[in-house]
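Each reported figure results from applying straightforward, stated rules to the coordinates on display, with no laboratory input. Just so you know, these numbers come straight off a predicted model, no measurement behind them.
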Structure I
Amino acid sequence: MFAASYDHDHDLVGIGFGPSHLAIAVAAQEMEAEGAYSGAQPVFLEKRREVVWHPDMLLPDSKLQVNFLKDLALMRNPQSRFTFLSYLFEQKRLHEFINLRTFFPSRQEFSDYYLWVAKFFGRQVAYGVEVDAIEPVESKDGIVRPLRLVGHEVETCKPLAWRARNVSVGLGGKPVMPAGIRESESGRIVHSARTRGAVERNCPSTEGRYRILVVGAGQTAGDVFQYAINAYPEAEVAVAHRGFAFKPQDDTHFVNEIFFPEAVDMFYRASPEMRETLLRHHADVTHSAVDFDLLPVLYDALYQDRATGRNRLSVQRFTEALAARESDGQAIVTLRDMLSGETREHACDVVIFATGYRYPMPEPLLEGIAPYLRTDAEGRYVFARDYHIERREDFLPKVYMQGYCEHTHGLSEILLSLMPIRAEEILRDLDGGDASVALEVEAAARTHGRVSTAV
């Protein structure tokens, strides 16, 4: 754990230590060794006791939806010691994994890979601390140079403070519940971010005849549906969504080029109208769609359920959730048939709302420095190409945002695909370089048949 001295101005403080900041930690160490980064090594503040990637979504049958080669380092530096393949080699599972003949490991294994990488950077991370606010520190000339990060220890509530010349916010998306519906303390009504703990608490026996409802139509809904079907073979499991059917994610060859590094430049240079068109047209690449390989698995489970006369599984199409409450140890969900307009109440032991995440703008954590940050007419942050928020001239710190830039940088922003490339761009920007120019050089090299280790 690094020394959390308020008297020291850290070059870059990352708030949160999830995958995006793991990628920055890896890139900073390797770029410094290569002479490509001259700044101090970044430090990170993480409220958990260790790195865990969506712990309540580490379901037994869930797979990674991104090719394992798109790990924390390989797309930037294939020779990195921090690749997923290096992890497998050290765990003595490389041969067995190759024999699986898959590009998609389990989410549990990839989470363990993240933890393995995190242990190399223990001296740069303060675990068990939470940042509550970011405040400007004005000099006598009225210019803001460092920032003051105010927080506390999670277990003791002891107040803490740090100073940073620049910050990166990587807290992940905030769970979204349908309008008018809130999670319950018992966990019978929850967002999918709390899936496993809530289900195991309210459905303690795998042989119990429970009733489980999943609300949603995207990948998470499909994963939770599969988990409930397999983990509770005697339970009645239903999934309700507003569409006609689950839609497949479009990960076909040509469309997948939207996750190439140069596609970010293309998107950033497009007009706001063109950006909205691209996001809308290709929404099924990342949003409200299910991995193509999972769809036949779910359909077969539904078919076999009907063929054997059990009829414990159902998909309720054109159905939206209007309300949810608890009564007599059950969750009561009010559902509306969107075709007929009729409403009904669905009683269950637990309801999981797989209704997505959002990155709020303005971000509450930035309230103390909001007057210095530029926003557009819709209240969204205006981002530079290198992922920091545009700011006033009298505000020198750069505030980098991980996951917030989809409206300016494209669909790859919230995924794992380009994290190593984004990490390098941020560090080059901190070091005074021009990441977008470097990216153009790399794209030109590929066009002329040369391979660059920076891609």
Structure II
Amino acid sequence: MSVAQHLYEQGLITYMRTDSLRLSDEALMAAKNFIIERYGKEYYHGSFRVYKTKSGAQDAHEAIRPTNIELTPERVRKDLTPEQYRLYRLIWGRFTACQMANSVYDNVVVDVESNGHIFRSNYSELKFAGYTAVYEESKDEESDELRKKLPDLQAGERVYLEKMLPEQQFTQPPARYTEATLIRAMEEKGIGRPSTYAPTISTITSHEYVVKDGKYLKPTNLGVVVTELMMERFPDIVDLKFTNHMEEELDSVESGKLYWKDLLHEFYGDFSVELENAEKALEGVRIKVPDELSDEYCDVCGKQMVVKSGKFGRFLACPAYPECSFTKPLVIEMPGKCPKCGSRILKRTSKKGYTFYACERGADCGFMTWYVPTKDFCPSCGKTLFKPSGKGQKKAFCINEECSEFVPEEKRGYKKKTAAKSDDKKPAAKKKTSTKKAKE
């Protein structure tokens, strides 16, 4: 949301705290002219595409769109940060694509009958790009069965089995929420508004009700205990329909159909009773949050360590406290081995919040790097290969200076600020000298 705020302040997008789907006629006409001029008449839909705003949406503002469609992402890229550019490209692409013609695919389905069983194969080939020339959603969650091209076949043609590749697959549990899928679920269930999505995720992560496991949000024991307690003592508040119903009532207050004091009195009457009952039931009760076991063992007493939360975040502690007070940082084991001693490489965080990678032996070994270890090994020396951090495909390299495949630091992928040229420094020296003479 903060990235969108910066784009809004720069005048590149319209107001972003809205879930409206309404577009002005001026914006639709600008999109029409741009599409026809840049891509051709066949890429335009033929008429204004108008989308119906869902019930309960805040329609005071337009849908989020670029203020000027002529400002393409490539045109403004040099003035934006990488995050701002990616978000602007998404907004610009979706707005432009919504007024373009549909894409056209040639779908082929082949059914092969053998011994009374039917085997089906599908293939889809793009014939006309349409709106996909501008924007195409990610296909990470889609099936891969449409990617391989099928040979030219005729109805009734006899085919022969060349190879059989047996595969065993198991039913997988539903994937955990990511930030994106959680916001999508909240939107579908009418929970919150665009202006509250980011603060909601920030709250559940900062209070450690969930922790990030890669890109997924994993509930903690604290989150489970708090949720169960809320569902037991305040079932009306944690009901999925509560927020949606409250939004409708607030809209009624805004339109003058409901007096705000009556709304507060109606809500607080039942809520105060639930709160009083919860205080009586939990008086003197100490709720125990189950310990989260780790794979590490105490270096002093040998017991399996547990995850605790402190002032500076999560850490590992011995469960035998206070008899044993041994603690150590919560670390994540990375692939590969330490290039110095062959021990494990652990992911750590500095006091300023920066991520680095170090040998598990710490100062006894002394190995530390900002580069991300990979599971691959150098074909020449056998040491672990590393790559620059960040998104996207990064080429791995060897950091062993004694190896023939060693890659110097300046060729490892990070863009560094170029030092001032010697020609630029000389005028500065002259300026300093001339200033000194002027003082004399």
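When Cα extents along the principal axes in Å is computed for each of I, II, the one that comes out at 93, 70, 69 is II.
One of I, II was used to calculate Cα extents along the principal axes in Å, for residues 39-310 alone, giving 79, 62, 48; which?
Working: I: 77, 49, 46; II: 79, 62, 48.
This value belongs to structure II.
Quick check on the output: 6 is relative contact order in percent (Cα under 8 Å, 6 or more apart), derived from one of I, II. Which one produced it? Source structure: II.
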